[in-house]
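So, here's a batch of structures to check.
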Structure 1
Amino acid sequence: MRREELEAAGVDVEDGLGRVLGNEQLYERLLGIFAQDTSYDELVRAMERGDDDAARAAAHTLKGAAANLSMKTLAELAMGVLTALRAGDRAEAERLMPALADARDAVLRAIG
């Protein structure tokens, strides 16, 4: 596991391991599954086509997956997008998307 890289990307590795009772192999496997998750791509596509319902669903899925794996920065940004969309503030959701993309990219690089 690339612990330092994960932590630099905003992942609380100790918390994540605690969620799987310290099973490092399981946590690594779950990180690998996350790397294949399509909710971010679905969020981007929904935002591009102006489908706020689909964007909210994708942001919720991304937030949940990131939070469950202790990807703190990514989960917080996804929650920000979700909150903005729920409030009907599309401009704020769009403003947060570049930071969300950067956070997701950092996590994916750290996962390897």
Structure 2
Amino acid sequence: MIPNTIVLAGIEIQLEKQDTVIAFHSRTCGFCRTVLRSLDQVAPLYPALFVKIDAEEQKELAKSFHVKGVPIVLLIRHGLVLASLAGSINLTEMRAFLDPYFQELK
């Protein structure tokens, strides 16, 4: 079970109240940079909160989401992990991952 609420930089995020896309990454991971760039580009296109979490700095939080490796992107809806995508994810792949879950809103 993932947490219902997370606190990052003093900001409380209630995962059951809004769609949230979380990217777990590491500063030392080359593939993570590609994922974070893709995330920045798609964020304005979807009605969701986009969050980047350094898995090395937030080890307990990563563990609570069952993160085994980075990069990994999780789509949270109603407090549940609806979908996940791991590995080097470019812009096209990120959109293909998110589009089916937001089709009704386009």
Structure 3
Amino acid sequence: MAIFDEQVNKSVNGLIDAIRNSDVYLEFMAAQQEVSRIEGLQEKIDAYRMENYRMQQEFQGEELLRKTEEFTRKYASFREDPVIDHFLSSELAFCRMVQDVWNELLKKLELD
């Protein structure tokens, strides 16, 4: 890591350790292990995520709502798979935790 302030570097490493030891991170890592044991599942999840991302980027308002409903119906049985649901739910929780850390950092530094 290229942080030139020793105290900041030490604190960042402490934050990384805290994240790695958090229940949210450990749950996400367990879910990732589960997915890796099933051949081809990661690719299916990646396709699901890419379609979801594109939909959110390309549409707005009522059109986005309609497309979201179609997407939800299309992938309903996919999301019923407990391994997939566990992975996507734990991934979302991890991403929200990282986002919360980032937002708190910006807020405390008055950079929002």
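Calculating distance in nm of label points 7 Å out along Cα→Cβ at positions 32 and 56 for structures 1, 2, 3 picks out 1 as the one with the greatest value. If you line up 1, 2, 3 by Cα Rg over 2.2 N^0.38 Å, the top spot, with the largest value, goes to 3.
Identify which of structures 1, 2, 3 gives the largest calculated value of distance in nm of label points 7 Å out along Cα→Cβ at positions 16 and 80.
Checked 1, 2, 3; max of distance in nm of label points 7 Å out along Cα→Cβ at positions 16 and 80 sits with 3.
From 1, 2, 3, which structure was helix-only ellipticity at 222 nm (-39500 (n - 2.57) for each DSSP H run of 4 or more, over all residues; to 500) = -8500 calculated on? Structure 2 accounts for this read-out.
None of the figures in this text is laboratory data; all of them are computed from the coordinates on show. Everything quoted here is computed from the prediction, not taken from an experiment. Cβ atoms are built from the backbone, for glycine too; each structure is taken alone.
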